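Quick heads-up: structures coming right below.
What follows is calculated from the coordinates using simple rules that are stated; it is not laboratory data. Remember, predicted model here, so these are calculated numbers, not experimental data. Cβ atoms are built from the backbone, for glycine too; each structure is taken alone.
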Structure P
Amino acid sequence: MSMSDPIRPEQLSQWVPGVITHDSSACGWQGMSLRGYQYGPSDVAVPPIRDYMIVVYGRGATPMSRQCFSRWSNERVAPGNVSLLTHRIHSHWRWTQDIEVTHLYLSPAELTRVAVDVFDRDIKDIELSDVLKADDPCLAEMVRHLACEADTPGVGGQLYADAIMNQACVHILRNYANVVFKETDAAGKLSRRQKYQVNDYINAHLGDSIVLDDLAKVAGLSVYHFARCFRAAYGMPPHEFVVRLRLKQAKHLLVNSRFALKAVAAQCGFSDQSHMTRMFRRHVSITPGQFRQNH
């Protein structure tokens, strides 16, 4: 691996050797991980890390120097202080005393997901501020609780960790993040590529439950923005578009197969036969049985 390749959080010890004191790898957390270390005095260059990193200092105090974005910062860090490092950048760290730290890593996908909910806009990038020392008891306490959970998982551990992770992400977005929003099309419509992807997904899942959140993810947009762009592109909301495709498929099966009406409804994604009948009455003005008889 070269110094230009982003490393995974668990690979950091190859560049910064230390004694592991906490490790969340057995917890199965999604979107984040946590590790604690005991370090001796060090002078280390660190390759870009895939995830955002929050460092909470435990026992020990030391002068700390860090270079990132070609700038050196110098502070004295002590228990309770916090450092933040944005993802995918080179950094260089120097300290002269023994210290204990806890690292919380947040994946770009997870922080972006929370940012979309917070700002209700589509996100192009998130960069954490160059903060070597922050006095932030709130963030430090969140990381402490996650470290305790990693050491001794309890009932509902995933829900507990997810709740703290969401709080931490919102706190970081409020206080330490520079968020770059995606530029939207002037007409506010789906692109040709997005329309193809959404249509392909709907047709592949026509017999399944199709929810707005899944369609928005396929298009790479927030739910709010997707709904607006879809209506602008098709002149109707997504659920209406899905119903019309289901009706089209149902008409084809009614004319070209001998499937019972109940089976046609199931294959086309209607909740039951009566649901299909209501949609036919509303959009075609006759029942599925009458449609079959007429064709």
Structure Q
Amino acid sequence: MFKAGEWKDYEVIDASDGEKLERWGEYLLVRPDPQVIWTKHDFLRGVTPHARYIRSPHGGGEWEYIKKLPESWQITYKDLTFKVRPTGFKHTGLFPEQAANWDWLAEKIKKAGRQVNVLNLFAYTGGATLACANAGATVCHVDAARGMVAQARENAQLSGLEKAPTRYIVDDCSAFVSREIRRNRRYDAVIMDPPSYGRGPKGEVWKLEDELFSLVELCCDVLSDNPLLFLINSYTTGLQPAVLNNILQFTLAKKFGGNVKADELVLPIRSGGVLPCGASGRWSSDI
């Protein structure tokens, strides 16, 4: 398992019956989680969270605010600082389990002994971007959502990385990669965290299981002759780590050799056990 176990400003305190109790800095939130199919009868006993996300039977949901909660606040992971705010889609602008990948990326970049040029696709609010930049890499951050790119810039400023050599691009990721290939721009590392489902600007339907393999194949052509790493992250239910392992074996490892490892991403639960949070596949040039 890839476990994000070094947080100080965040933790999963407990989980039961489709919900998890989390501490984000000094604030407690309860959010739904479909992986939590077990029951703990003492869940939330003696605890009053600041807010709880209540799902609607008609889809979506809303936050129930129980105690005073600011519109946004900051939490820190090692040298990185992030803005956190509850959104209408239950998210907070940060996926803490990704810290396991941030640490892996930073370690690989620091040990590379050369300048590393990173392409971060579907880059969201910039956790991986900041981890790579803080480790000394040059980064191209790409996401189709303008608001997410703006928050990534804000997180960079909060982390003291506003002057790091990072390009922030609002664009369709596949289209951007195709243009970079035509422009003969190459990267030593590619990171991607594609959505399970989405629609493009012209109504194009994106389904991860239909598009992922061809996207990874495309990204092989934007890599340099001596690539360092490739990371795929997936939150799609049912997409097992073995699928990511096979995709990387049949593309990256076939073309460049190297090493592949895929596993579940998990967060430790203070009351015991771990919370599954998707899967990641990692390729690296070292064997």
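With distance in nm of label points 7 Å out along Cα→Cβ at positions 114 and 274 coming out at 4.5, pick the structure among P, Q it was computed from. Working shown, then result.
Numbers: P: 4.5; Q: 3.3.
The value was obtained from structure P.
Given 1.16 as the derived value for Rg/Rh (Cα atoms, Kirkwood Rh), which of the supplied structures P, Q does it correspond to? Could you put the intermediate results ahead of the total?
Numbers: P: 1.16; Q: 0.96.
Computing Rg/Rh (Cα atoms, Kirkwood Rh) on every structure in P, Q gives 1.16 only for P.
When helix-only ellipticity at 222 nm (-39500 (n - 2.57) for each DSSP H run of 4 or more, over all residues; to 500) is computed for each of P, Q, which one produces -13000? Kindly include the intermediate steps, with their values, before the conclusion.
Details: P: -13000; Q: -7000.
Structure of origin is P.
So mean count of other Cβ atoms within 10 Å over residues 122-129, computed for just one structure, reads 25.9; which one of P, Q is that? All intermediate terms of the calculation are to be shown ahead of the outcome.
Values: P: 17.1; Q: 25.9.
That value comes from structure Q.
Have a look at P, Q and say which one yields 13.5, 41 for Rg and Dmax of the Cα atoms in Å, for residues 26-97 alone, as calculated.
Numbers: P: 12.9, 37; Q: 13.5, 41.
Label of the source structure: Q.
Can you rank P, Q by distance in nm of label points 7 Å out along Cα→Cβ at positions 34 and 170 and just name the one with the largest value? The partial results should precede the final answer.
Details: P: 1.9; Q: 3.0.
Greatest value across P, Q: structure Q.
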